[in-house]
Structure 1
């Protein structure tokens, strides 16, 4: 027998976690909004077809809404439901499955060495959302708090993927569909993990890592959260984008970087100096050269390079912080192609978003797995054969790895 109260509660919670209105759910089911109210209060039964549609909408299996306990579903099934488009691209599906396998191998080794690690050490900032304003405020506020907690001040983050990995979250990049920037996974088989699109250029991947880190901080109760063009308007995504921008480009950091460039200040300032002879204050006005404070395309490139973000991301951040106005924003965005040529000239190629010679993905997951494997071998937790097997999974010469592991093994 279906527990209608449990079903209603889970459907209601799933909708609220996705920040969807009852009307938007009603539109999917082609029902009046009042019917959704009755379903979520347990006063109306749900047909099999309706439950299937709701499960797809919320990224869960139908069994999740019906079972008395949260049964653990196979991670591969979870990913196939979250990424249905990879079924049509066998090579991409194999790459994603390979990453999942590495996540599980790393999680298994970490559990053997250090005990259960499925609970994140980072704070849980889960908060209900009511509006886009809430999403932006929460994202920016938590970004500031995380930078404080991590001791970053307002300095640029040199290596975002590595920083996230240090918080106990697996990070990796692999080929994903173009419209998919990344996803956050929190499954018992893997632990918390971030996967971003390796077909995107480094500056965009950096932003995606920060974006998915936001989901780890706010939305870890969801097994999978995907970031794609189609869901960009959802409040969860707006919050994650606001977090990523503030995390990578903190307000004080941007202001200081502009000061270093001697840009963005007023065209004239009033100063008061003390006249010792007259024993009084004397006012003076300091004027800058006309146009010298205007933020130019070159300035944006240098700022983008400083913070490791794309040209466009830097323009929009300057606008968000009121360093440039709407016409200046439009003018700078119109110079994107000029900026690209300059970026290539300066050899700041990691800031590009297209072209030849896409840089390789970040190696964090491979490095973490090799470290854990060597540690486990050194403590007698895995055999030589198992070490060889793990080396093969990450493309490392097994004989050389074994030689290194034996050389560093404690007596």
Structure 2
């Protein structure tokens, strides 16, 4: 049987971004069946060159064409005619794909379009309805996104299929050798976090692993953490931030740290790109992972943290709120927004921006610092079980195989295209 060919538009699937890694996981799951092959337009990163890539082990079945942005009309038209894919799969914020939906009538006349979608918050974005209605099926990353789809475009086929992380990497380290590696890393963190006057073997290590971007509230975190330590003592906790400290879309974190007098190791910045294995060690070495974004579609770093047995402290917004609790049990602390401001732009006329208060942040941090060892172990184990049950990586892979098998069979392509009319009959009053 001839393999089905899928055209993919997303972040470069070999890049470390959340969009890139989840795209990679989806592709690998389908490649393992032996029934699919992929042509990827790998965007959203700066390329050293634009030579096509055949991914090791998969050869002709997985080719990546580096591009700027996410593509354009002519690139998609060219790939359609030269490669004749059977479906188009694309992922990330709809603001990056308005150009694609401009030619959906050309694309969907030949092949169906399936969109892996996330939206950060309510009010339900009815201005996105025209995009949803220009897609054959929408797969939703979070429960918030799925509820939005049902409100805005109930006539469109949609389903909930959340992100997942591979537990062969992101898991608690339990063997003697693994525990020694974690201990060695934690010791290095503690030895780097402050001069002799801040030494404390019981110091709590907080981890932050996100892009240094405005909505991630990186500057707020640094400022509030300093003021928290002023209150409870600079020997009580350290903050490790794994990020680009001078991202063009964020704040100058070294400047803020120096200005606040936190250059004595109370806040450390990790900038080196690391493997999944080393990243998992960092989660294991930390006591808690923080995510207080004012808007967060899902929040992959917090899921990775829970999978490693490290509880989280998060804003109750977007996908973060379904990670920190299952409605009954808690796997860290969820901080309710103290304000929900309606903000907007020409592309996004309205959306809530969820901001937490410093008082509520401090309260959660103090509870985390003072949590007993036994309660911490229970919370850690519950978080691991929550991920295993609700964000199981094996289910993620099986889910994408089921979704894509059903999708290509239902809609067909080219000469066998089904369920698409290139015209509409409208009644004019």
Structure 3
């Protein structure tokens, strides 16, 4: 080395520092790649992404290769710095100072700067580096294998197996955070639909069903003139058919089968029974996600919701589930909701049988949905009695007045706009 020109030694030192920067930056770039974007680009045939994905399948080997290269060039740079110092000053006393200087240079130019750049733009660093690491890994495989053998043995003593694939699956809550953080990349409308779709597993058919008391159907034993009038004026495409009460359900009538017979004066009770489709029953705790699949599998669009005793509690339709995803099929949620009637003073007259979820969605309230499913049930649970008319209470910071009581049920309430500030007292 005594015959080697000083300029060549300095050039070699600069080259080693650049190599150290490459190893440091590429390590950060490869490890901070967005795995989902990487998979997307690889599936679309991006060469750099495909190579990077193959390298990351065994991170232990990649890390072993990078650290081998980085440590090798750093040690070699330290040796060269010592030789250069001795060549210039011919005094061992300057070696320590030169070592400190080299440490600062490597820290700034081969560690902090390239790693920061790679963290900010991982794909720009990682994809080109993958072209270098792919053949280098094959060339250095024996050394990498020995290093990994020792390192993996130590990991196994700690109960860690590096060969197990790292789980990259997102939980529902993590996926929710991704959708929310997407910001302008996903339109607000689509963002809302995606979030609603993820909530289908949390919501049951009981939460969105039409209560039993509000089911409109046809009693097969009712006066025939009344029955034909109901069929002719019905606003629904499907109607339940029952005998005496809804618990004796016979099936469902599709109006496209009923109306032609009615117009041809060929409709009678026997014909109604013939064209009725058998009833479909749904356990009340079935999640909306499961029921959506069940509707698809059974080729059904509506069904009766039953409790653990087999009693019919309500009716749920495919449209009800879809509205949980896309929202009401109208630009104004209150336009076609008869249960909520806006008043001139800013309050709302609300039917007591409305579901908590519908009320929250329409008025932007945050009432609990893990207890009673209707407003009537929630008020009774909060007050622990059946209240009298004109009783007032506070729900989610909204003053609520009881307007009408009938048959031991709260039929109508008036909900006022939320108070500007909470009083600090619990809801009563």
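Please treat every number below as a calculation from the coordinates, not as lab data. No experiment lies behind these values; they were computed from the predicted model shown. Cβ atoms are built from the backbone, for glycine too; each structure is taken alone.
Quick check on the output: 25.5, 95 is Rg and Dmax of the Cα atoms in Å, derived from one of 1, 2, 3. Which one produced it?
Working: 1: 25.5, 95; 2: 22.9, 81; 3: 35.8, 118.
Corresponding structure: 1.
Looking at distance in nm of label points 7 Å out along Cα→Cβ at positions 95 and 351, point out which structure of 1, 2, 3 has the largest value. Present the calculation step by step, with values, prior to reporting the outcome.
Values: 1: 2.7; 2: 0.6; 3: 9.2.
The structure with the largest value is 3.
Going by distance in nm of label points 7 Å out along Cα→Cβ at positions 159 and 263, which of structures 1, 2, 3 comes out largest?
Details: 1: 2.9; 2: 5.5; 3: 7.4.
When distance in nm of label points 7 Å out along Cα→Cβ at positions 159 and 263 is computed for each of 1, 2, 3, structure 3 gives the biggest number.
Among the shown structures 1, 2, 3, from which was the value 3.6 of distance in nm of label points 7 Å out along Cα→Cβ at positions 15 and 311 calculated?
Working: 1: 4.5; 2: 3.6; 3: 8.8.
Traced to structure 2.
Where is distance in nm of label points 7 Å out along Cα→Cβ at positions 303 and 383 largest, in which of 1, 2, 3?
Working: 1: 6.0; 2: 1.6; 3: 3.6.
Evaluating distance in nm of label points 7 Å out along Cα→Cβ at positions 303 and 383 on every structure, the highest lands on 1.
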